[in-house]
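Please go over the structures that come below.
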Structure I
Amino acid sequence: MASRFIHLHTHSHYSFLEALPKIDELVDKTKEEGMDAVALTDTGNMHGAIEFYKAAKEAGMKPIIGVDAYLAPRSRHDKDRDLDAKRSRIVLLAENEVGYKNLLYLVTKSWTEGFFERPRMDKALLRERHEGLIALLPSFAGDVSQHLRAGDHEGASAALAEFIGIFPSTTLGAGGPQHNVFLEITHHPHVEGHEALMKKVVALGRESGTPLVAQHDVYYLAPEDREAAEVMRRIKQGERGRNEQEDFSFISEKRALEIFTDLPEAIDNTRKITDRCTLSLDLGKWTFPAVPISAGYASHDEELRAKAYAGIALRGLLRSKEVTDRIDYELEIIIGKGFAVYYLIVADLLAYAKSAGILTTTRGSAAGSLVAYLIGITNVDPLFYKLPFERFLNPERPKAPDIDMDIADDRRDDLIAYTKKKYGEDNVAQIGTFGAMMARAAVRDVARALGHSYNTGDRIAKLIPIGSQGSR
């Protein structure tokens, strides 16, 4: 029998150092507790979404992808520190592929247009991209809860009505409306005034006909991890927090049924939301932009082959059997894996850079590809230097080829602008990287978070030998 209670509001280690569990640990714990689904709602981002999706699928569980988003009090374009202190949160879950794509859009805009200390969406964005999304109004930092905490019932009702207008219910005929807005109910008895606040939320839900959903934020898996999670929070924020004694560990279905015993409908709604979330991602294949085929060619494959053979003379090589055999061998793998268009795009970018006087160079294992050399991607003859193609790409390698290009810092934006214009802005993205604290830095930060002097942390850190710090 499927579980009644499902964690729909669970964080991972990607949430600004606020949470401890790694994705595999979170999935394992959920499965161990007999639950068949779990959601990941990282704070302000979706960095862990794909890793989480794959881990849950491999474990035979349903992954629900969402985001715990910051909402600007007015417009995401407002950058006023006093005004932004009133920002709230909203949890958005992707019901289907449309919702997932809308989540990606909303999160992107929150970073590129709304960032002010935090990535922020606004209600205008939600109105624009609400389709396929289920909204949970948080019990702590949601607009409705904030009004109720301040004793403003009228303001809470108005805020709730606004969200219902943004995420309207769907008519299901005889089955009644399908709600897309839920009021979140949580159990945190050590938080001052929280139980009284939840009674107000329940009353408002029943008064307005808005469904309730039982939830429990998960920032760590076991209660004994609370102190470690708090230290991580202090490292990030630099001061002690409120509610440090509250439990934000993973709870079982049995425990959920105990603490929400008076609200069985709120428990059941976690199951209903889970059943509605049917997102299926088609992973494991590559999708390239719809690049036009150059005049005179029937396909990208034919174009790449022609340009490779034309490059023999351009590079001053002899058309020997060794050369043609190597070209044909590489093309069989490149074309067979569908990467001809990738080669052509990279060659085009480098050709443009050269024509525009942008200093570039290519490095890495791509130097082992003769085809890359012949079409102008690399400048080293792999036959002369006996460089193997297989280090770059081979039939057993499941990943796409990775051609590393270094571009002059002062002209990088020019090449990005050309790429967007040529291949479409929607097909161009920049990547981010995650930094990891080395052991010495971690010791200093932990000592500071625990209230010790800098000298104490520094003295302990220097006991760790250079070169023995590990990767984290």
Structure II
Amino acid sequence: MPFEALAGTEDRILAEGVHRGVLTRLSDVEDIGVIANVSLQRFLNTSSEMSDIASGLGVRWVVEGDVQTVGNSVRVGVRLIDATIERQTLGHEYVAELEATQFFDVLANIAGDIVDNIQVELSAQTASSISRRPTESLEAYRLATRGRLRLDLRGPEDMQVALQHFEQAVEVDPEFALGWIGLADAIDLAYAYGYTGPADLPRAEAAINKALECDPDCAEAHAALGRFRGQQGHAAEAMNELRKAVTLKPGYAEGFSWMTIGLQLFGDIKGALKSSQRAVRLNPLSSEALNNLCSSYVFAGRYADAIRTAEDAQELDEYYDSAQFFGAIAHYEQRRHQDALDVLETLNVLWAGSGVVTVRAICHAELGQQAGARELLEQVRDAGHVFDEGLILAALGDFDAAGPAFAASIFNGPDFATSYWPTISVRYLFKRVWDAIPDSGWRASMLDRINEVNR
């Protein structure tokens, strides 16, 4: 659970740093499934009963804690509770000076005592991992913690402020691997969410390489490199890095989420579904994890499961449009066109470009509402998205015009085979549209290009 700060703002940041530090260490332990921080933050200042929280998260053991600074010392109180019998099995107070060595030793001791109490045996490598100090500067760690808090909010301003915190962290300690990864994540995620262009991506790549130079076994660095290589269209290398990340840190929820997307692009939907389910088990209250599970269900043809998952995501965050988009696609695939249109009407999904407008147009075309479909087609043309133009033209039965649009998207669109929306559309979606095209060569050509880039 989020650790309680017993005093002011600095104690709150320190409490967050203790919480994340213990979570990170426990995530290295293969035999423990640790719920991710994003899900846990929803219980900050909660009045829910412990047994209800444990049941809702699907866990047996719950850790509570509080943090207080007194002068130049920090006191951390920790309680481990077996929620099945509502009994505390560990209660201890840890005290350290406010300097890096003692502070990180306390985090390692907390993680070790928890592992001992739930009777999990550690390999020598894991024992070494949970005792490792991420930085020799407590100030750098505090700055990175502030950065992560803002980055988790995922808004454009939040990502910019997070970037500034990470920049300050690596200025304080240039050998701080997680600081460099925070910097790379802030840049890369801002680009992935459509908030910025690609101009800063080389800086993100340099930060990832610096992190790996500082710590070759940093799971977060390998995950970041995998995500970055995937954006560049180097799917095989991306998957190798992401698999390495979740091997180094088996409880790494975000690593499994990113691996899900890579497996989807790779064409391994069975693997993507398994990875997305693992991510949701580790991070059950994450809209992002639920979104990836929803999309995996759509691609696997499990449309009812996709719609249910989209509804779960909307309950968590009514403004998280991506999961609703996949839910709408599931409605479309079930020929529930009006249900799809009702969901799509207010959505804005930046990563999909004209995807929302395209699905709306295809729904209108299949309902026989050609005027509505052609009106939306003009919006797509104005946006310059030729692949979507081809899809709509095919749905309208204008196959002679659809072919050149598809050709332009392959040969004149350099990002076609590395873009998520065209790739999933060709691989998994709109079977009725593709099957109606008299010449199946266009889809085959696009699929060949995607496989060529992603093998």
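Read the figures in this text as sums done on the coordinates, not as results from a lab. Here the structure is a predicted model, which is why all the values come from computation and not from measurement. Cβ atoms are built from the backbone, for glycine too; each structure is taken alone.
Of the structures I, II, report the one carrying the highest value of Cα Rg over 2.2 N^0.38 Å, for residues 380-427 alone.
I
Matching task: -20500 is the computed value of helix-only ellipticity at 222 nm (-39500 (n - 2.57) for each DSSP H run of 4 or more, over all residues; to 500). Pick the structure from I, II.
Only one of I, II returns -20500 for helix-only ellipticity at 222 nm (-39500 (n - 2.57) for each DSSP H run of 4 or more, over all residues; to 500), namely II.
Supply the structure label, taken from I, II, corresponding to FRET efficiency 1/(1 + (r/R0)^6) of positions 36 and 116 (r between Cβ atoms, R0 = 35 Å, to 0.05) with the calculated value 0.35.
Considering all the candidates, the number was obtained from I.
For which of the structures I, II does the calculation of FRET efficiency 1/(1 + (r/R0)^6) of positions 132 and 148 (r between Cβ atoms, R0 = 35 Å, to 0.05) return 0.75? Write out the running numbers ahead of the final one.
On the way: I: 0.75; II: 1.00.
So the calculation was done on I.
Any idea which of I, II comes out highest on Rg/Rh (Cα atoms, Kirkwood Rh)?
I
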